[in-house]
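Undergrad: The data blocks that follow each hold one structure.
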Structure 1
Amino acid sequence: MIEGIPLPATDDPLDAPYWEAARRGELVVQSCAGCRRLRFPPRPMCPWCQSFDHGWRPMAGTGRIWSFVAPHPPLLPSFASIAPYNVIIVALDEDPTIRMVGNLVPRLGAEINEIDPATIKIGARVRAVFERVSDDVALARWVAA
């Protein structure tokens, strides 16, 4: 576990349903009630039809690595001691235009620097797992599918 990691606020009504689902180990994405298109990150208004009505749709939690980076120092102090580590962008199977950021790990509970970034392949299949990092925050991590 990374000590002193900056954590997101989970009580904003705009994205609270995402964080609630993450704590249950589920991946959800905001869905427009007007045109039914998915959107992430969550927004108050649909960028396509301008509807303010929305819901949350469960996702399979699977996708492909669309891009990745290996951050190196200088970094935030919480991350400097574990660098280099990976940060991946995943295109979801349900809608590849929905892209989520996370870390590729070999298994749930593993450190984010356990996979050598040189071994990561664009297009590799992954699935979401959720690591509880505090009482109210579970972060999406990705493992090979």
Structure 2
Amino acid sequence: MSIMKEFRDFAMRGNVVDMAVGIIIGAAFGTVINSLVKDVIMPPVGLALGKVDFSNLFVVLRGGTVPPPYASVADAASRGAVSINYGLFVNTIINFLIVALAVFMLIRLVNRARAQIETAPAAAPATKACPYCLSTVPIKAVKCAFCTADLKG
């Protein structure tokens, strides 16, 4: 068997394709969460905490070509300064917590749906066996179609 055929067989298995779709959707979901944190959640939080922009909270470890102070993380980086960007880290932690909460809620929903399916009552049987000839007859039959015996209830 050629390597290309083996690879094709591997790549086209159902679980590999499902995983690829999951990774693509996960990346898109991450982009949405990043926007939610950056554009929706952090502005009111920063405003409530005294007009703080978390993405621009940093500590300069070593100045760059122009001495500090720097107006933003981008300004410090463009001037060659070395800094600890703890505000971006706070944003990343918030992103992670929101993604973790969303995944938890999704898994919880799936587990509840699965539990409801598993505990659903089984459908009533549609047939029964004739006690005399052991042929299968409809559940509502009062007489066996094969041996003509009278069937009770």
Structure 3
Amino acid sequence: MRNTERVASSYYKLLSSIDWNDEVLVYGLKEGLNKFISNAYIKLNNRNKLLQGDYYSQEAIDKISAGNFDGLIYEHMVPKSKYIQSPCINMAKNGTLTVSQIVNLLDQYWKIAVITKEQDKLLSRTKMPDDWDGKNIMARYIDAGIHLVPRAL
């Protein structure tokens, strides 16, 4: 089983077990829900998260090659809250969530870039560009002038 399927299965179990009508429970779980997928992937890959990116800026590659991880950011290329978490939570609330839906969202939108803190400041923090086609995961980076290359580490 791929890590994506393992994460999706566990995320499904979590979201399906929550009483979404219990406001205190849901509020108390908010931070855990926000970090669940990232923490699960990091655990399954069992190495420094900065070595788990799908894409890297050249500046990040240069730092990592020199053994310097300071000032690097593990960054979600597509805002996970809007494009993965919210749809999954909404489907869980209305009882229509499936593992395959989670897998599809993760396959489509769960991509990680490793960039410098300076580059991170250039990005739109919470949304994709207004003219985003829903497919090009590089859109925020292109708008910010940040060139990324696929993982080679």
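The numbers here are math on the coordinates, done by the rules we state, and not lab data. Note that this is a predicted model, so its numbers are computed, not measured.
Undergrad: Who wins on relative contact order in percent (Cα under 8 Å, 6 or more apart) among 1, 2, 3, i.e. which is largest? Can you show the working numbers first?
TA: Values: 1: 23; 2: 13; 3: 32.
If we compare relative contact order in percent (Cα under 8 Å, 6 or more apart) over 1, 2, 3, the biggest value is for 3.
Undergrad: Of structures 1, 2, 3, which gives 12, 38, 36, 13, 2 when P(r) over Cα pairs in 10 Å bins from 0, in percent is computed from the coordinates?
TA: On the way: 1: 12, 38, 36, 13, 2; 2: 9, 17, 16, 14, 14, 12, 6, 5, 5, 3, 0; 3: 10, 37, 34, 16, 3, 0.
So the calculation was done on 1.
Undergrad: Here's another thing I want to ask about it. Supply the structure label, taken from 1, 2, 3, corresponding to semi-axes √(5λ) of the Cα gyration tensor in Å, for residues 86-125 alone with the calculated value 20, 11, 8.
TA: Details: 1: 20, 11, 8; 2: 40, 4, 4; 3: 30, 12, 5.
Answer by label: 1.
Undergrad: From 1, 2, 3, which structure was helix-only ellipticity at 222 nm (-39500 (n - 2.57) for each DSSP H run of 4 or more, over all residues; to 500) = -14500 calculated on? Present the calculation step by step, with values, prior to reporting the outcome.
TA: Details: 1: -2000; 2: -17000; 3: -14500.
Value -14500 for helix-only ellipticity at 222 nm (-39500 (n - 2.57) for each DSSP H run of 4 or more, over all residues; to 500) corresponds to 3 out of 1, 2, 3.
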